[in-house]
Structure P
Amino acid sequence: MEPSQVIRPGDRVIDLASLARTSGAGGGLAAGILVTWIANGGLAYALAVGVVGALGGGIAGWILGRFRYTTNGRRVVVKHGPSARHATISAALSASLAGAIVAWLGCLTILGGPAPSPPTGIACLFAGILAGVILGSAASRL
């Protein structure tokens, strides 16, 4: 381990399980709004599906964080700073993609919206990727 990566008391750290939960919710929100907007163009319906997508994505991110970023009851953390960017983008991207897929498959069919299609699936993946990269980059910088 490099000296710059050693965590000492008082250092700022990033909890990857919490980041995964937040990113899953962000990816689900973005995908739910985008896909519903593409499918029917109604703002109120898009916001409602976005909220449901955020809830589903948050649950998917929580599950992912629980199994991937928790070891022996301890959460995995990385030291805050530019060296954490790879870990934060990885955690945020995996969770936001899971959240986007949950929004794509779940929200539209559960709420009686249009059936999932390849164009809306591609839009969801792009929304999930964009949300993951933005949230992961922001986590290592803030």
Structure Q
Amino acid sequence: MMINTDATIFNRWEEDGKALALPTLLPGVFWSMSQEGGYPGHRYSNKGLERKNKAKILVPAVWGEKQYVSPSAWKGLSCADKERFFTFAVGDIMLQEQWVGDEAVLLTELLAEKDDAICLETVHSVMTPHGLSHWELEGV
């Protein structure tokens, strides 16, 4: 698998009426962007003309400090335990950069600051016995 960047996934959850997101660095991923919409890089909606990019991210099944758990298992963890694990779930946010810090952030602040954030739409696990196991993630 080709590697061309680092990425950060933000696993999201609600607590006390606030949408929070916890970052996890994913070093060494393959990130590919394509344009989608009415013409390259744009789409039309009730708000007028908008940019819409689609990302495909391939993440090797090799991890650092945090351990992967399924989305349902991650949701059931306590806040303290969420910091030791991560998951890939539809609706999570990804950035094509290394995020500084490992503390939870307010989702509204993250999205206001980063207009290139990707929201995951599909998550597909490709597990093989030959050492090429990875996740295929897509989002806009």
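Brief remarks on what is shown
- Read-out P(r) over Cα pairs in 5 Å bins from 0, in percent, computed value 2, 9, 18, 23, 20, 14, 8, 4, 2, 0, structure in P, Q: Q
- When helix-only ellipticity at 222 nm (-39500 (n - 2.57) for each DSSP H run of 4 or more, over all residues; to 500) is computed for each of P, Q, the one that comes out at -23000 is P.
- Entry that produces 0.9 once distance in nm of label points 7 Å out along Cα→Cβ at positions 26 and 74 is calculated, selected from P, Q: Q
- Answer label among P, Q for the case where relative contact order in percent (Cα under 8 Å, 6 or more apart), calculated from the coordinates, equals 29: Q
Read-outs: derived from the displayed coordinates by stated rules, not from any lab. What you see is a predicted model, and the numbers here were worked out from it, not measured in a lab. Cβ atoms are built from the backbone, for glycine too; each structure is taken alone.
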